[in-house]
Structure 1
Amino acid sequence: MMHETVPPTAPFPGFRHSQSSDIEEHAQQFSGWQCRYDQVTPGRFAGSVTELHLEGMQVARDQANQAIVKNGNAWSNAVTFSLPLKTRDPDFHCDGHAVSGPCLLTAQSDRLPEVRAPAYLDLLRVTIDESLLEAVQEHQQRSLNLPTEAHCYRLSSHPDGDELTPLVLSVMQGDSPRSQALLTHAAIRSGFRDMVLMHFLELIDNERITLLAPHARKRIVDRACDYALAHCDAPPSIVDLCNRVGASRRKLQYCFQETLGINPVAYLRALRLNAAHRDLLQAGESRNVQDIAAHWGFWHLSRFAADYRRLFGECPSDTLQRAKRDFAEYG
């Protein structure tokens, strides 16, 4: 897994944002889709579509101020996940059935149900190639048994408080120059893609964790740590780690928690923080903290700075300035 260095001003070609003032125009903004949208509440229409194309995945944020009846299909051999991020009205209708409260809709991309979406809905729609889902299942020795027909998974709470929603709202924030600049970093794109993938797999996964003997748990953790430490120059993502040891995130988290008292995500974050620390110590005059943080997959600069200071006892900017002083003094 290589990290690419791209000038922060270069736009990422897989990112697109559009605004529309007409329902027909809005329906045509989704790449690879055939959509029919019918506006059912009165008033001027205002909407926007933000798309991000990643390997094996399309992430789209769909916002509209009017209630809409939606019909359509995406490309074949893909599965679509639809998750409301924000709405004034949590109720909608799917395939003739009223749905109340937080939910996740899954469907085969060429057999999507008719949906009546409420006004002011902010919807996250993720379309994933079946080949990607099958590869993850095979590597992690799991079976999801996705229904062939559209299915609504009722969620216990609204996703506002989970780890995915804040990231989606920051990454998919329209034509933000910062979003486009950070998406030029491979680590940012792969980290976002893996978080989206793992989040949806966990929402629909009913896997029961089989309790393992201490030696079996330790064997899984040792394999994961050995692999991660062997790739300190490019720390693996949580999906990479799960695929490598043949376990779901839930199972790997159980093994880490019981064996080391931490979760695997925190362990990988520590590895990436150490990698950023080494990079800051060796940075030349042209590099800054934001570029280095993004290079190692840290999207939120303030969160990166707080985690870095907690681990190393100083701000990343202090490390960088110290390294530059040493370079100027000793050459």
Structure 2
Amino acid sequence: MKPLSSFPKVSLGIFPTPIQKLENISKILHTNVYIKRDDLTGLGLGGNKVRKLEYLLADARLQGAQVVFTTGGAQSNHAMLTAAAAGRLGMKPILVLKKRGVTERRGNQLLEFLMGTEVIFVDTDDYNDIYEEMDRIGKGLGVPYYRIPCGGSNALGSLGYVDCAREISEQGFHADHLVCAEGSGGTMAGLVLGAKLFLPGTRVHGMMVDSDPFDIITPALMWETAALLEINPEITENDFHLMDLCGPGYAVPSGEGNEAISLMAREEGIFLDPVYTGKAFAGLIRMAEEGRFRETDRVLFLHSGGTGGLFAVL
């Protein structure tokens, strides 16, 4: 295996992020529920994208990029964090976003305004249109530019969550189950591969908050990331599980997700968001209520951030 330390990284976050037991929720759900606080990664309002951006922006810097493009929905946490990270590193961020969701100066749009970020909306549902627009703008700038895909979800970005699994192992924590939101595939792919390498006996559950074909996307990203690491692991259906939590649609709050947000806020004083982590935690609650966890199990929930969405969507 090619060591993770051999891949260039920039330092953006505060790691390791803490793991805490959710004492009150554990009693309510009759199992042992813990939370990995990747909402405390230290850039912007925190979130999972910081781990990915450490690899992606190191690559951008190596390629001499002066401008960094990325995309997502109007309230994309990834886009906001990319803007924050690129600005810190002296590169100009340009966000080419789908004109979907809350485009007013609320939530992440407000944070991008405060950073002086250039935001361009494209009225499309096809990311190919977005990437074509990035290239059109980029070629007109006359300087080197770098494109980061939606969610930072390519093989290089997924290394961030292989590294997260290693971090969990080095924290001495064993989980029987690891639960995360799945919105573009990279976090889930990295965690499944990382669990295979560093967390034996842990099954990863991806709570799908979008309608994309993650049964195809996730394994493809896993194999691409494994190829970067020069390994060929045996990954079976017992290693991971996908569950549909999209509800009424991507970035549209669900009743189940909102109840999970309220439960976490009321019982633990921790805030989830209505697009990703609220729906994902609702999936964990549903699994517990269906008896999929034993009383002795240790269930680790990845808090992937997204708090800015609370101030736009709800």
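A few notes on this one:
- When Cα Rg over 2.2 N^0.38 Å, for residues 54-93 alone is computed for each of 1, 2, the largest belongs to: 1
- For -0.43, -0.54, -1.17 (log10 I(q)/I(0) by the Debye sum over Cα atoms at q = 0.08, 0.09, 0.14 Å⁻¹, calculated) the corresponding structure among 1, 2: 1
- Distance in nm of label points 7 Å out along Cα→Cβ at positions 142 and 254 - structure with the largest value, from 1, 2: 2
- Identity of the structure behind 8.9 (criterion: mean projected area of the Cα convex hull in nm², for residues 30-149 alone, calculated), options 1, 2: 2
- Computed 0.6 for distance in nm of label points 7 Å out along Cα→Cβ at positions 38 and 190 - originating structure among 1, 2: 2
- Structure (1, 2) behind the derived value 2.3 of distance in nm of label points 7 Å out along Cα→Cβ at positions 78 and 286: 2
- When distance in nm of label points 7 Å out along Cα→Cβ at positions 118 and 294 is computed for each of 1, 2, the largest belongs to: 2
- Once distance in nm of label points 7 Å out along Cα→Cβ at positions 230 and 278 is computed for every structure in 1, 2, the highest value turns out to be that of 2.
- Parent structure of the calculated result 16, given that relative contact order in percent (Cα under 8 Å, 6 or more apart) is the read-out and 1, 2 the choices: 1
Every number in this text was worked out from the coordinates using simple rules, so none of it is lab data. Predicted model, so just to flag it, every value in this text is computed and none were measured. Cβ atoms are built from the backbone, for glycine too; each structure is taken alone.
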